[in-house]
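Following are the structures in question.
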Structure P
Amino acid sequence: MSSDPGRPFADLDPQRVLEALASEQVMGDGRLLALNSYENRVYLVYLDDGSSVVAKFYRPARWSDAQILEEHRFAQELADAEVPAVPAMLLPNGSTLGHFDTMRFSVSPRRGGRAPELDDEDVLERIGMFLGRMHSVGRQAKFQHRVALTPETMGSEPMRWLQNSDMLPMAQRTAWLAAAHGALKVVEQLWCQVGHLSHLRIHGDCHPGNILWTDSGPHFVDLDDAMQGPAIQDFWMLLDGEPERSRHQLAVLLSGYEQFCEFNWEERRLIEALRTLRMIHHSAWLARRWNDPAFPAAFPWFGTERYWEERLLELGDQQEKMQAAL
């Protein structure tokens, strides 16, 4: 994609996008629209025949080919089971993954939709039903190559990376690391107490922005973070955070979910632990991508003393919330 790892998409201009797609007989008419994505580069591509597709160019060195193809197979399994996910298209090379020079890309059908109305209980229940159907498929096999969601992969490893980097200001370094260590200790306690977690293939990043709502219901997009993990990971980001309201929202989601898939209600105790892991992982993600010019432009507040002070306070709050779940 680029010889400079700090600028992984520097050579990906519109002409290169069209050339890459043409190498797999996906013939664009010259019109491209960049879609919102920081990790990869994603384009709406208008084709010569008047239709349009979505092309995703993968960040170099993030996933192996095997991991990408495993995500594609999962999406296709969901589609084959009539779960509304958007699978990658089979390309003339016989695979869903295209290669052009150092680029790797996939092409998917274009799907429209709007943000789901999560204040509508009928919408929540229907999302729960489709999550139940997704997880029913997810239970039928295991990922062999993709990441497993654990306190180590999503918390301890990102924390160690930050500790060994120069992204933590000296003024907050000691306090933040102490707070992260303390929070992760409670995460581990909760993980062990809940026990007997049924890890299955899940969406992994199921927030409202990755659900498009249509008159016929939702469809799920962006399985880029699909992983092996507990079912509750695909629920908690759909909740608004206020305890009473969140409990009600979760109950409505699960009323739909359990029509199709059994749920271990003990996993509810992991919600704040998963939120804590996401906070630590997100800070490390921003730090790891900071040499990519798109990140300073999009997140100018990252890395400031104020940023780390706010993260320190958040981790303290999270530790209190998790202690209440012990």
Structure Q
Amino acid sequence: MAEFPLLWPWAVWAAAIVVALLVDLCWGEPPARWHPVVGMGRYLSFMGRRIAPLADAHAAPSARAFVPGAVAWCLGAACVVALAAVLVGAMATWTWWLQALVLGVLLKPLLAWRMLRDEVRAVETALGESLAAGRERLAMLVSRDVSALDAAQVRESAIESLAENLNDSVVAPLFWFAIAGLPGAALYRFANTADAMWGYRGERGGRDWTWAGKWAARADDVLSWLPARLTGALLGLLGAARGLGTLPAQARRTPSPNSGWPMAAMALALDVRLGKPGVYELHGAGRCPQAADTTQALRLAGRVVALLGLAALLGAALAWRSTP
């Protein structure tokens, strides 16, 4: 391994991505007791009860909660990165194929394509049974109130969630793995989980997250900035989206600096209108999404995942071919 120190790690990482995607495709998520994201959630839930003040309609949000929130986030992130680094270090003397295999298995829980695909497909299936069933299934996928959504809005929300989580659950973890190995992917997954649990403006779960979750929200924005734009570009190009030049303007219509990119690209690629009532509308000139559009959206997202896997496979092959 010492003969080609620059090429070897990249080849192992690329092979690990292929392993992780194959494990995800074949077996899906590991049991909750072994799932690192579940462990992250437990830490965030425990710390969240201590950093976020109870919501009080008579009290203004206090900026004093910002520092505990930032410190708790940094402490959790440091532990996650350190653990990942220790695991990688323990494999340093192993043969390349064993490194790639184990690293891929460790990477797998930090991404989730099969679960995302199955959940979006289940929403469409439930919607085919009844609107109530569709709403109930959608509530398992999104955090918004779904009780007043009609059938078209349920479908829009499912397609939006597919596009947004294609970045959060697949592209971004792989992007940071390619940049910084397992510690990079683990850091991103921690940041994204923290944003999902803490990154709220105002009250949630009886606590005020206006300041307590601000660091978590901004950290996720920074780490997702490049991957979100990459996801949007891949969706637009692979979907042969019309009006792709309008993607930046469409993406800016959402409150989030990042989620609008994959969602707007998906809307343009499918030529459908997506939006959240009273908040934003993407590709307003598009038609109302139908059941076939959910199938097409899943197919397009699957192409992105397949392309990433193929790129990793080719990268590994080229890296080894270039070695002395």
With FRET efficiency 1/(1 + (r/R0)^6) of positions 17 and 81 (r between Cβ atoms, R0 = 35 Å, to 0.05) as the yardstick, tell me which of P, Q scores highest. Q
Given structures P, Q, which gives the highest value for distance in nm of label points 7 Å out along Cα→Cβ at positions 41 and 281? Q
Where does the value -13500 come from, among P, Q, when helix-only ellipticity at 222 nm (-39500 (n - 2.57) for each DSSP H run of 4 or more, over all residues; to 500) is the thing being computed? P
Structure with the greatest value (metric relative contact order in percent (Cα under 8 Å, 6 or more apart), set P, Q): Q
For structures P, Q, which has the highest computed value of distance in nm of label points 7 Å out along Cα→Cβ at positions 193 and 297? P
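Quick note: the coordinates plus some simple rules give every number you see, no bench work behind them. This is a predicted model, so every value here is computed, not measured. Cβ atoms are built from the backbone, for glycine too; each structure is taken alone.
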